[in-house]
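Q: Quick heads-up: structures coming right below.
Read the figures in this text as sums done on the coordinates, not as results from a lab. This structure is a prediction, so every number in the text was calculated from the model and none was measured. Cβ atoms are built from the backbone, for glycine too; each structure is taken alone.
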Structure 1
């Protein structure tokens, strides 16, 4: 009987794993198809982007054949899949380096910005949502909802421009655009690519303080955007839990109110809240394009913007594919956490 149960559990796990792999494969294939079609639909000639508009017909034709653009569309798609799976995203016209190498160079700056922004959003948004739910209908609740509404409504690029104008141009409290002052650029060996960590490893505390002062404003603005979303979702989750019968039972038993709120109600909110935080982190990674452009932050967003402006489609499609893959990975990770923390989901 025990062997039968064990075999049944193993079969369920195996079926779930196969289904998960199939789902990931189909989603990734769809992502490849979308990026491939974008590269073919956009009215930009990839050959001209390589050779320029003054190249001869022979050179143009030679490059076109080298890029495989003479092949049928379905065959081009299979060539594209094969190249991506081999880690070949092509060469950037703008930098003359492999796109994957460029992305590996600029992505840590985006990750550093998104991680700090997420921490700001979580540490401010979750407590604000909890207090807003507990004090539903109070002045604090209304202020929290207005703050969240403004975070949703105001364009992030406008907030960035206003932040630079107020804190940099007028008050001179924070430094201007860039990841670090020009004087400190390229003075730290990029061991990890994360400038703050590399400064600590190298013992360059002056550069570390300078880099920290540069990241405060863009990370705070992205963190405000994340806080608006997380506070709203936390408030909804908490209100739903506070209306449940087990909360009334806990209060009747005389359990301290802080334990009812932070232990019972928040404990049952943590699973959907983790999923929301993970998705918020993914949205910051893909939504930092405008913020990085405003602050001249040398990350994936600025790289993507410059590539678009220079018709560098290899870089555009490679960046889009990387961001999509990361978002897919975050979704899978949050799904795993959901099933790990909630026995009912297993």
Structure 2
């Protein structure tokens, strides 16, 4: 019992230390950037006395260590400051924009898992064959092509040329504001309201950005699944299972895949965290009103409170998902103590 509490204490200390380091680095990078948030508020041609008063009101007239101490004190109280761009609390903005990012990343990881895992298993079973080579080339392209280029190509082909998919944004203009907000996830809110037209429209707008993110993530998931399965299929217990006359499907999915499932949990959790973190480019290309676009626009407008708040939230979620993946690894794999 004492050892368990000791491990929990060490884990909590490590998490707090990592979070403090993230806050420290993010804060000082935001302060040393060649962007003056005061001028972003009042303009470049404001009188010097107005600039001085505004700087004092924003707490920027103190030294960096004092500013950091004030920021930590506010952060402990759950205050991320006020956004210059929207004039709302940053916490309110994040609560408004983040569900769109979570919805996009969730659909993407589901698609990536449903396609990437079977492809990785198939490539491992057919190792060295033309099927294996084709899958590897397909995954290499998805992992190598810049994601903004994939997004632009998708819009050019499926929207501008073939007219198979709707344009950018989260919903058509005719459906904006039609669904009351319950969860912040447009598809779920449409289901709650039994608004099937809004649901189909929301799913149509999800196809392209979620598909682009899924292709990028699927490539990594398939490659890791293939590597894990090749290692598992070479194990002595697989040879024994085949010698007993078990069917190929049972050997592959129950014995080999069952042995790598725990490691795949870690890969999927980190990939999902990467989607939440890396959706900035995709949201910009598809004008998706999520946290990534909010972060980009805030940075361009020198809204450092919003930039710092969004960065901290994404970093915290990344750490929590990493922690959950590690806990799942320890829980489901008896060999890990």
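Q: If we compute distance in nm of label points 7 Å out along Cα→Cβ at positions 21 and 317 for structures 1, 2, which one ends up with the highest value?
A: Biggest value here belongs to 1.
Q: Out of 1, 2, choose the structure whose coordinates give Cα extents along the principal axes in Å, for residues 69-204 alone equal to 59, 45, 28 when calculated.
A: 2
Q: Quick one: log10 I(q)/I(0) by the Debye sum over Cα atoms at q = 0.10, 0.18, 0.20 Å⁻¹, for residues 125-252 alone came out at -0.51, -0.95, -1.05 when computed from one of 1, 2, so which one is it?
A: Only structure 1 yields this read-out.
Q: A value of 4.5 was computed for distance in nm of label points 7 Å out along Cα→Cβ at positions 109 and 141; which of 1, 2 is the source structure? Intermediate values should be presented prior to the final figure.
A: Working: 1: 4.5; 2: 2.7.
Clearly, the read-out refers to 1.
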